Each structure stands twice: as C-alpha cells, then as structure tokens.
Structure 1
Amino acid sequence: MSISRADFADPRLAAFLQAHLDDMEPTAPPESRHALDLDALQRPGVRLWVAADAEGILGTAALSAIDPRHEELKSMRTAPHARGRGVARGLLAHVLADARARGVERVSLETGSMAFFAPAHALYASAGFEPCGPFGSYRDDPLSTFMTLTLTP
C-alpha cells in the first residue's frame, strides 16, 4: 500500500468519495452529516491523501485547518473490501505525522455516534484521541461524537 496526496483529476477518486457520502446518508439527517464533498476537499487549507495498491483506491484521509495550530481530521474512509487490513491505521499515522511535521498542535474530529461508527471510535481511541466537546463551528448534536488529540513533536 502506498499513501500519496490526492490526484483530483483521477475519476476513481470522485467515485470513491461519492461512495463515502452515500455511506453516510442513511446514518443521520443532512444537518448531522459533516462529510466533505469533492469540491470542499479541494479548498485551500485542506490536504487529502489516498491509500492505494494494485487493486485501486483503498482509503482516504484529510486534514482541514481550523486555525494555524489546530486541524480537523476529515474524510476517513476505507473501501469495504479493504477493511481489517490496516488501511485506516496507516492513513491515520500518515496524516498525524504530516500534522506534527508542520507544527500542528492538535487534531480533532467529528464522527457519528451510532453503532455504525464503533470501529472508527475504537481506531481513534487506540491512537490516543479522547472525547471532547464541539469545536470550530460544530454544535452539540446527539448524533455526533467529538474527539481530540494533542500532538507532541
């Protein structure tokens, strides 16, 4: 598996990201879904990585700037056929290393609170993320779980 910055011209990426949005649709009403679409992932201040192998795209992860020392983890998704193979763990380690190298002091995330998201909660907790309150423009929402990680150099 290799991890590289996203090639937004790759039509496979657009399809992969749309599948992510489609996966999120039944989990919550629109106001409680916060996944970024293809256009939003191309905005300044957002960095998207893709994990791939000979099979194609295995996963994605992004960081979005909240302020100069605080970023949000976005668009974490592993292809269904690749789940359980360490794709998400590898992507998470990669983006956290990137954030550390750029002097980011904290990475936070929002994910769903339903059972569908239990594997994500376990992954983030195993990486040291801890529960926190809403951050940035988020508000309390029973369908959201908020977590944060203080990075050490």
Structure 2
Amino acid sequence: MLSEQVRARTDRELKKYPPDRKQSAVMAALRFVQDEKGWISNEDMADVAAYLGMPQIGVYEVATFYNMYNLKPMGRHTLTVCTNLSCQLVGAEEILNYIKDKLSIGVGEVTADGKFGLLEGECQNVCDEAPLFMINNKKTCGRLTREKIDQILAELDEQ
C-alpha cells in the first residue's frame, strides 16, 4: 500500500495530466516511492499500477528501463558512476575501479554496513564535469579525482 505521502505527491503530479491519462504520472510515482523507501519492490510497482489504473507490466517496464530506479536496496548513499563515452575518455573506468576497491564492493553491490551502493550509469548530461557520479540520483559530483572521492566518501560516511 502506498503511503499517504506518496499518494499526496502523486495526486499533485496527476493534476498536470488529463484525467484519462493517469499513467503519465508513473515515473513520478516511482520516484516518490524510491525517495521514501530508497528502492522499489515488486509490491510497490503493483501498488503504483493499481493507484494509476494501469497494468502492472506497464509499471514494471518503466521501472526496469530507466537506471534511476533501484529495484533492490542499494544503501543509504547510492553512487552511480557515469561510464558513457565522454566520461570513459577522461578516466571513468579508473574512477569506477578506485571506488570498487575503496568500498570493497562491485557494481550492483552494497557495503556490509549498508551505507554505500555502487551502480554504473549512462550519460548524466554534464559531460563537462566528467568523470562524475551522482549520489542517490540527486547530487552530481564531477571532475573526480581519488582525493575528491575520498573527501566525498568521508563526508557521506558521517551522515
């Protein structure tokens, strides 16, 4: 069951669309669930589908198509490293490997303490900041170096 907060936020989003196009709010509804829980379960997708009056498979297709949705718990701070061409050309692979070594996890994994998750992502539309990662799909950290990564991880570890 969707929380009252998720339903309220989704209802505000629904005002942007004609009444017969409720499914247009699916991406926002999924984001609201993820903002609240940190990830989206199959049950959450079924609840979103029921709330928007659309087939469950439609919600599942959206949630699995976009890499911004976490379909399993990914830690309190999910780092999504851009590995698209522009970032690759300026060291994204080295940055990704450094983070994997630093956190002792692989892509798609979470640290034992549950603080950090690591993902690979497509272009995040800030190529001039490459190499970069996003934290929880909200904050972009660019022009990454080992020192800058160490500083960011230390700050996040304190939160």
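Match the computed value -14000 of helix-only ellipticity at 222 nm (-39500 (n - 2.57) for each DSSP H run of 4 or more, over all residues; to 500) to one of the structures 1, 2, and report its label. Each step should come with its number before you reach the end.
Details: 1: -8000; 2: -14000.
Corresponding structure: 2.
Work out distance in nm of label points 7 Å out along Cα→Cβ at positions 17 and 145 for each of structures 1, 2, then name the structure with the largest result.
Numbers: 1: 2.6; 2: 4.6.
If we compare distance in nm of label points 7 Å out along Cα→Cβ at positions 17 and 145 over 1, 2, the biggest value is for 2.
Please compute volume of the Cα convex hull per residue in Å³ for structures 1, 2 and give me the label with the greatest value.
Values: 1: 111; 2: 120.
Largest value of volume of the Cα convex hull per residue in Å³: 2.
No lab work stands behind these numbers, since they all come straight from the coordinates. Treat the numbers as computed from the prediction; the structure is a model and nothing was measured. Cβ atoms are built from the backbone, for glycine too; each structure is taken alone.
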